[in-house]
Structure 1
Amino acid sequence: MTAVITQIICPCCKIAIQLILEKLQMPLESFEEDRLTFSRELTPDEIHLINVELKVLYHEHEIVFERKRILAEKIAMILRERVTTIEHKDVEKLSPKEEEVALIDEIKKKTGLDYFYVLKIFEKIMNMTIVHYFITQKIRRAEQLIDGGMEISDVADVLKYSTLAYFSHQFKEINGICPRDYKNRKKGNSPES
C-alpha cells in the first residue's frame, strides 16, 4: 500500500512523521521524499489514527491514499520545488506567459501525463489552478524573505519576477495588501497612504 504525506517541507517533518508511525506501530516499509510504502493495507481506522496524530503535531500534514489526490500532491510538491529552484539557481526571469509555459513543460516532463488532465485533477482536489497555487507559494516565500529583513526589490529579484510592479501586483492579489504595507505591518507601523 502506497500513500503520500502532504506538505513535507524539511527533513525534520519526515523524522517526526516516522516517529509517529513507529509509535503507532504502523507497518512502514519505506519513506522516500513524501511517499510512504506500507507492507500491508492499512485499515480505515489506522489511517484515521495516523491523520489524527499528524494533525495534533502538524496541522498541515495528512496521509493521502486516493490516486488523484496523490497526483495533486505530487504536482504541489513539484511547484514548491520550483519556487526553491528559481530562488537558489541561476534561472532567467520570465514573463508571466513564459513562466506558465515553463510550468506546463516541467509538469508534463515530471509526471508523463497530459497537462490538461493534470490541471483538471489539481483544480478539483486543491480548489485552485496550478498557476494560482504556484503564485501563492512564491508569495508565501516572499513573505518569509520580507519578514527576514530583505528589501522588497531584492525579494522580487530573488524570486525572478520580471518587474517589481508585477511582483507587487501578485503580492496584493494574494494578500490584499502591497508588499510595502505588509512590511510596515510586520514592523508595527501603519501603512502609508
Structure 2
Amino acid sequence: MKKIVFFLMLTILFGQEYVGSKKCKSCHKKKLSGAQYKVWENSKHANAFETLKTPEAIETAIGLGINTNPWETPECVRCHVTGFDNGGYEIKGDEFWSQITDKGKPTKEVKRMTGLQGVGCEACHGPGSKYKSKTKMEAIFYGDISGTKLGYTIPTEDTCKQCHNEKSPNFAGFKFEEKLHEIQHPYPDGFRESKKTKYKSK
C-alpha cells in the first residue's frame, strides 16, 4: 500500500491533461458499480456539441449576429465541449479533422479532440490524466491520497453556473439541486464497503 501511495505522489509532479470520457468507461460502465458512464452517455451533457449543429442553434446564432457556424464559434462552443480554452477542446479546420493514419483511421490527435466534444466527465471532475487509472481512483476513493492533488474535483453549484447563467441565449433560470438530481450517478449502497477489503490487501 505504501508503494502505491508513493507512486501516486510522484505523478503530482507532472501536468494534467484532458483525456476524454471514454477513458472513464472501463471502470464506470457496469450496473454493479453504478453505470455512471451510461448515465452520462444518455444525458444532454454528452450530446451538447451536436446540438450546435441543429437548425435551432443556427437560428439562435444568426439572431445574435453570429455569421459563422455555431460549432466553430468560440462563444458558442465553450459551454458545449470539455476544457475549451483550458488545454482541452480546440476549434480546428478541415485539414486537422481529415488527418488519418496509414491504416486509414483518425489519428490519435483527432480521436482525442473528438472525445472532448460534448460536456464530458472532465468538465465537472477536472482533467483526468493524473487520476484516470483504477489504482489512483481507488486511492482517492478510500482516502489514501487527495483527489484535488491529482486534479479530481467534485462539482459545485459554481461549477455548473460557469455555463448555466444569463450569458446563455437560452437561459431560463437554473435550480442547482433539481438539475443535480437529474444527472446524479452515485455508487450503489454498499459498493464502497464491498471493495474495501480487496483494495486494502494490495
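None of the figures in this text is laboratory data; all of them are computed from the coordinates on show. For clarity, every value in this text was computed on a predicted model and none was experimentally measured. Cβ atoms are built from the backbone, for glycine too; each structure is taken alone.
Below is a table of values for the structure above.
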{"read-out": "For P(r) over Cα pairs in 10 Å bins from 0, in percent computed as 8, 30, 29, 22, 9, 1, 0, the structure of 1, 2 it came from", "value": "1"}
{"read-out": "When mean count of other Cβ atoms within 10 Å over residues 87-94 is computed for each of 1, 2, the largest belongs to", "value": "2"}
{"read-out": "Parent structure of the calculated result -9500, given that helix-only ellipticity at 222 nm (-39500 (n - 2.57) for each DSSP H run of 4 or more, over all residues; to 500) is the read-out and 1, 2 the choices", "value": "2"}
{"read-out": "Among 1, 2, which structure scores highest (criterion: relative contact order in percent (Cα under 8 Å, 6 or more apart))", "value": "2"}
{"read-out": "Parent structure of the calculated result 1.05, given that Rg/Rh (Cα atoms, Kirkwood Rh), for residues 111-182 alone is the read-out and 1, 2 the choices", "value": "2"}
{"read-out": "Which entry (1, 2) yields the derived value 34 for percent of Cα pairs over 19 Å apart, for residues 47-102 alone", "value": "2"}
{"read-out": "Structure (1, 2) behind the derived value 0.85 of FRET efficiency 1/(1 + (r/R0)^6) of positions 55 and 135 (r between Cβ atoms, R0 = 35 Å, to 0.05)", "value": "1"}
